[in-house]
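These are the structures, in C-alpha cells.
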Structure P
Amino acid sequence: MDRRQEHEQELSATNTGEASLAILVTSPRVPAGLLSRSAWQVLEAADVVYAADLDEPVPDAVATSGVQVRAAAYGDRRQLARALAQHDGRVVWIGSADGDPGLTDALAGELTRLETPPAVEIVVGSWDLPGARLLDAVAVMDTLRSPGGCPWDAEQTHDSLAKYLVEEAYETLEAIELRDRGHLAEELGDVLLQVLFHARLAAEDQQEPFDIDDVAGGLVAKLIRRHPHVFSDGDATTPGEVEASWEQIKAAEKPDRDADDLLAGVPKGLPTLLVAEKLLSRAARRGVDLAYDDSTGSQLLRQVAAARERGESAETVLGRELRAVAARSRKPSAPEQ
C-alpha cells in the first residue's frame, strides 16, 4: 500500500457523522502560533488535521501545541482535493505558505461531483494588521541588496541615490496636482522605496549603523512628542494652536538654532517658492510682521503670501500655470492632406 492509499484510508476512517472540511488560512506576517480563538476551536475539534509540509511555521506551531498534524503527501492538487472532499469526518486543511495555488479550483470541481458534499468553511487563523505589507517591502529590499540580489542595487550609496529621492518627491507632487489617484499611489511607493533603500544602506554602515526600525521608532517618538494634545496633556484645539505648539516643541528640541531666524533649518536646495511659503508660515506663527518694499523680490513674495491666504501653494499654482501656458502655446497639428 503506497503513501497516498494510506492517507485515503485515514481520511475515510474518521467518520464521526457529519462531514466537514475547514480550510485554515493565516497571514505569513503574523507569528505562527498567534491563531484566532475560532481557529483553535476548529483544530481541537477536528478528527484529522492535514498540512502539505509539517516543517512550515503554522503546522509546526499547531503540532507543538498538542494537536496532531499529518502530512498529506499528494503531489497533484486534484488528488489532494478529491481526498479532502470525500472524507467522512471533520477534517482541517492548514493552508500552505504558498497559498496552495490551484487547490481551491480543484476542490470546487470535486465538491460539485459529490451527491452529498461536506460542509466547507474557511477559517481565518490570523490576518494582516494595517501596514503589514511594509514588512514585505523591507524583505524585498533586503533581498535586492543582499548577495545574489540585484547588481545595480548592490553598488548604490546614499550619495548616488540622493537625486532619486528628489525626483520621486517631485513626481509625487505632480500626481497630487493632477488628481491622479493611481499615479499618486505609485509615486508614494517610489518615495517609500527610497526610504527603505537608504535605511538598508545605513544598516550596513560599520561606524554608525541604523536600520528601518530605528527610522520608524524615531518617527513614532517624534509624532508622540510633538502631539501632546493627542497623546498627553496638551491643550491645543485648533490647527493654528497645533502649529504654534509644534514650533515651540521643535525649538526646545533644537536649542542651537537662532529663534529669530525665519529660515533656520530650511534646506538650501529647497525650491525658492517653497522656502517663501515656509518663511511666511513661520512668520505668521510667531507673529512677525514682514517688511516689504517695492523691489521685484518683495512683489513676488507678496504673491506667494496672497496664494497662501487663499489656501493655495504658490509652487503648485505656478506649476499648473506653466503647464497651461505650454498647452496653449502648442502649434496646431497640420491638417491631413
Structure Q
Amino acid sequence: METQGLFIVPRDVSRWTARGGSVGYGEVENYIQANTGGELHDARTASISPLNRGFLYGDSIYEVWRTFEGVLVAFDEHWERLNHSANALGICLELSEKDLRNEIGRTIEAFQERSGWRDDCYVRFQMARGEGPLALDPTVSIDPIWVILVQRLKPLSEEFLEEGICLSIARELKRNPVDSLNPAWKTGNYLNNIVSLAEARRRGAQDVLMVNHQGAVCEASTSNVFFVKGKTLVTPLSDCGILNGVTRNIILNKLTLPEGIELREERIQVEELAEFDECFLTATLRDIVPVRNIDETRYTVSKDSVTRKVKWEYTEWLQSYRDSYGDSTF
C-alpha cells in the first residue's frame, strides 16, 4: 500500500499497539477497528495520504450497515445504493460484492477480538476516487482507496424512545437541489447537513429538519422522516431532495403493517406540519425514533402510538431477516 502514505501513530494514541494487540483498559467503548485496503489496524492510526481526494475534496462515496445478531442487515439494498452513488460520480468500486462481504467480515472479527464486543456493530465502508496532484480534475487521480470502519452500535436511549427527540427547522440553509448535488448520492460531502445540524443544535434541538427551496420537507441530518395523520403514514417524495433510506424503503415495501394503516409518499410543506399527529425518523443505525416536537409544533409520543406499532413491526422484520440466515454470520 505504498501509495497510501506512511502509517503514523498520533501522539495521543502512541501508547497503543498500531497493528495487533489488545485495546487498553477503559477504551473498549470507544475503540474503532479499521481496514484500509485490506490492512487491519486501529482507526486512530493514520492510513491514507494527505493527498487523498476524499480528504481534500470530499470526492468519495460511502455506505453504512448495522449487524443484528451477527448478520449484516439489508446488505443487498446497501450494495445497490453504493453502486448507484459510484456510477453517479464515476468512481470505481474496486471490490466485488463477495469481496466486500469478506472484508467487512474480517474487520468485524478483528474488532471483536480486540474489543471483546459481541453485540451489534456499526459498519462503514468508504471509497475515495484516489490521490494525486492538488487539482480538482478527477482524471489526475490514481489508486482508488477504500476503508472499512467498525465500532459498537450504541442502542437508542430509553429517554428518546419514551419521550421522543426535538427537531428544529433549518433556516439559514436550504437542502441542496436534486439537479445540483443530488442528496440521493451518498457522498463524503456532508456540509449541507453539518451546517444545518449545527444551527439546530444552537437552538437546543437534537436534530434538524431540512427543507428545499420550495418550502417542502426533506429529511433530518442523517435520517428520513415520516408523519402520521390518523392511521396514514406520510413521507416526503424522493424528488424533494432526500437520500433514499434503506429503512425508509423497508417500511414502504416490506413491512406488514397493522390493518388499516396506509402509506403515502407526498410533498409536505412546512406550513402543514401542525396537521399531523405523530412524527418519527428512520435510519439504518437509529432504527425508528419518535419525534416529540419540531420547534413549537408538538406530536404524540406514547406506547399506543402508530409510531410504536411501526417500530414493533420493524423489529419483527429484523428478527425474521436474521432467522433467514440460519447459522450464517456477516
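State the single structure among P, Q that was used to calculate Cα extents along the principal axes in Å, for residues 156-203 alone, giving 35, 15, 10.
On the way: P: 35, 15, 10; Q: 39, 22, 15.
The correct label is P.
With distance in nm of label points 7 Å out along Cα→Cβ at positions 196 and 220 computed per structure, which member of P, Q shows the largest figure? Write out the running numbers ahead of the final one.
Values: P: 1.9; Q: 1.3.
The maximum falls on structure P.
Please state which of the structures P, Q yields -8000 when helix-only ellipticity at 222 nm (-39500 (n - 2.57) for each DSSP H run of 4 or more, over all residues; to 500) is computed from it.
Structure of origin is Q.
Which of the displayed structures (P, Q) returns the greatest value of relative contact order in percent (Cα under 8 Å, 6 or more apart) on calculation? Could you put the intermediate results ahead of the total?
Working: P: 13; Q: 17.
Between P, Q, the highest calculated value is found for Q.
Out of P, Q, which structure matches 5.0 when distance in nm of label points 7 Å out along Cα→Cβ at positions 92 and 164 is calculated? Provide the component values of the computation, followed by the final result.
Details: P: 4.4; Q: 5.0.
Derived from the structure labelled Q.
Among P, Q, considering only FRET efficiency 1/(1 + (r/R0)^6) of positions 84 and 236 (r between Cβ atoms, R0 = 25 Å, to 0.05), which has the greatest calculated value? Can you show the working numbers first?
Details: P: 0.00; Q: 0.85.
Between P, Q, the highest calculated value is found for Q.
Values in this text are rule-based calculations from the coordinates and carry no lab data. Computed from a predicted structure; not experimentally measured. Cβ atoms are built from the backbone, for glycine too; each structure is taken alone.
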